Every structure is written in structure tokens, then in C-alpha cells.
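Structures are listed in the sections that come next.
What follows draws every value from the coordinates through simple rules; no lab data is involved. As the structure is a computational prediction, the values presented were derived from the model and not from experiment. Cβ atoms are built from the backbone, for glycine too; each structure is taken alone.
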Structure I
Amino acid sequence: MFKIEEDMMYVVKYTGPFGFIKPWTAVRDEETFSQQFLTPSMVAGIERKLFPKLLKEEYGIYKIKRHRLSYSQISSQQEQTQPRGWNEKGRGANKEYSRPYAILTRGVLLNPVLFLAFDNKEDAEIAHKQHICLARNEDILYATEEIIEVSEAEFDTNEELFRGYELIFEKGEDSFMVGYNRLNNNKAMYGSLKVVGNPVRNNY
């Protein structure tokens, strides 16, 4: 009998102290909590950071085949904000302008762990030498350990190593809307959530 060889993936593991992914419905909410998955536009943005030549290409996800995100807990943190516009008060010499402050409470992922899977080792090696951001510039994650060579089947079944949330980019019966894609003419994005193991880690 012939043994059918499985297609292998090359997985890069990124970690950091915290990360925040703003829900697309929470632009002006007073209290927000991190999404627990990456949208298609986020993955495309991460991919273009790692491979700048893709900035010249039409929208699409070219290099990152799969991903998986987990964390240890969500911490509520306060952030002081100001609106862009100014409030005008009074007339003539008594005219005043002000920008009121507001307090935003946001839920931040502590100790996020993100796996990015690639079809070929060369792409994985390029990604492994760089840092990434989940959504905000200050939330930097660094590549750790060695590149992991693994089959897609093990990536989906090894609940200890590859636990986490993953949005499968598809539109079907189990899909839901996850936002509008600014990289693709503001088209609606859809996906179905895949959960492997316990995405909330007890250790870092």
C-alpha cells in the first residue's frame, strides 16, 4: 500500500505581554472588550507588514494559510481619550474652544499567543525574523522558539499546542458578519469560528 503524504505547514509562534483587538461595532462605545479572533482584513494587514511587496497587489491573503489565537485572561484597563473636534462657547472676545476628555474602559488580552501557518518554509523564515501587531501599534508580538513543521490535521487536533480561536474565512450556514473590509472597498466580511482546545491558557 502507498502512504499518502500529508501537506505540511510551517508555523511561527508569536507572543507578547498584551494585545487589544477592537471589535468593529465598538468605535464609540464607552466600554469595549477585545475580539477573540482575527478578521480577514487583520490577517491581510499582518501579511502586508511581513511581506511589503504585497502592498502592490490587489486585496487578498496570499501567504498566511491558517492562524490561531489564545490568551491567559482579559484585563479591564482605562484609557483617556479626546474627540477630534472642538466645542465652541461664547461670542467675540469671550469665545472659548475646548476638547472634553472622556474615559474609555477596554478589555485587553493578556499574554496573547498567535500562530501563523505558511505553506512554505521560506515564507515562515521571513516571518520568524519580524514582529507583528494584532491591531494597535503598541501591541507588539515577537516570534519565539523555532519554526514548527506540522500537518494541517495536527494543527486542528493538537489541543495542547495549538489551542485557540480561529476565524475560518467563509460565508455559509455557520458564518456571521465580522466587519467591513477597508482594504476591499468596505465589503462585508464573514467567517465561522473554530475553537481548538481551551483558548484561555493557564500558563504563558
Structure II
Amino acid sequence: MNKNGVKFDDKHSADDFNLIMTSKIINEPEAKIIKVEIPGSDGSKDLSDVFGSIKYENRLIIINFDLLININEWPNARRKIVNFLHGKIRKIFFDIDPDFYYKGRCKVVNFYNEKTIFKITIECDCEPYKYKHDKTSIEYEVEENNAYQFPNLFKEVIPEITLTSSITFEFEGIEYSLSEGVHKVLSISLKEGVNTFNIISGTGIMKLNYQEASL
């Protein structure tokens, strides 16, 4: 596989479209800054993270390609690319960063030729985070009075908790009692770093599934 290409969902730029990536720009997402002017005081009050972690705007990804085909093949090649990408939301995997993907709406913004080389520019309006290729799944056979750790990347995430029996545990100073089954508790949010669950009572299998993401 071309190690300097990109996949859109399951279609590879080189293998499926004869596109050779010549450059890319992955813009960092802007933080959502909330400032409030306070009458009678200097400056302004920054409230960007007053309700928790700071939030981010979408990020723009711009990818330039050369299309290496015979001139007679150009109309069909163009139609194939535009039909698959233009206006569509796709997962975007770069070969040089295979463990993560971006997600966003793609747009073909430029399609032209320089002599015998056709060129194409694709812009993607993406969510601010890049996501791990595979969801994280960690399970423990838990026992009372023991602690169990679940690592997480930058983005806070609410995990899916699966229990094989009723268990009471403490997480970030709050006690929870959950029955056997699958749960999503809105107040249980994994932060960046190591997250610790302290088992108070009950035994069995505790499994957490969650989607890790980073800037």
C-alpha cells in the first residue's frame, strides 16, 4: 500500500482512485472561547471552561492530489471521485497515522489539469478530535476492596459499562450501585489519564467499552 496516502472509509486514494497525495494541511481546531465584558472593570472574564472541559470548533483538512491517468479516462475518474466524496461524511485515515481517523464532510473544491497531469483538492470539514481506529475494551474480574484502572486519551468519554453481577463502586468520590447488564451513566465520564474504580461490594466481570480520542 502507498504509505503516503489516505483512506476515505474503505476506499484508498491510490488503490481505488489512482490519486497520489502531494500535500496535506491538518489545521488544529480552534478552542471555543467565551468572554464576558464586566461593566466597570478592566478586560473581560473568560468563561470558556466554566462548565467543564473546554470545547473546540471543527477542524479543516485540505488534501491535494495528482491524478495519474490517461486523458481519455479523465471523465470517468472524475465522476467516480466526486460521486464518492463530494458532500459525503467519511472517516479519513492517513497512512502515516494508521491508529487514528478523522471524521467529516468532504468537498471537492478544485479539479484541473496542468498539461498531462490532473490535480484535485479535497477539503474536509471535520470534527475537532481524531479517534482511535478501534474502540477500547478493558475488563477485569473485580473483587471487593480492590481498585481497577482505565486509561483514556484527551477527550472525555462516557463508557459503556457491562457487569455480570450487581456491583457497588466508587468513582471520583461518588458511590454507584449497578445491576447486572449494560449501563451508560451520564455522570461517569472518563477523563484524560488514568481513571480509577474502587470496588466497595460485589464480585464478577466489569468491562468498559469506550471511544478514545485526541486532538
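Suppose you compute Rg and Dmax of the Cα atoms in Å, for residues 119-166 alone for every structure in I, II: which one lands on 17.8, 62? Of the options listed, only II reproduces it.
From which structure (I, II) was FRET efficiency 1/(1 + (r/R0)^6) of positions 127 and 175 (r between Cβ atoms, R0 = 35 Å, to 0.05) calculated, if the value obtained is 0.55? Structure II accounts for this read-out. In terms of FRET efficiency 1/(1 + (r/R0)^6) of positions 15 and 191 (r between Cβ atoms, R0 = 35 Å, to 0.05), the structure with the greatest value among I, II is I. Of structures I, II, the largest value of mean count of other Cβ atoms within 10 Å over residues 55-62 belongs to II. Looking across I, II, the calculation of distance in nm of label points 7 Å out along Cα→Cβ at positions 7 and 183 that yields 2.0 traces back to I.
Given a value of 32 for relative contact order in percent (Cα under 8 Å, 6 or more apart), calculated from one of I, II, which structure does it belong to? This value belongs to structure I.
Using the calculated result 1.13 for Rg/Rh (Cα atoms, Kirkwood Rh), pick out the matching structure from I, II. Going through each structure in turn, the value belongs to II.
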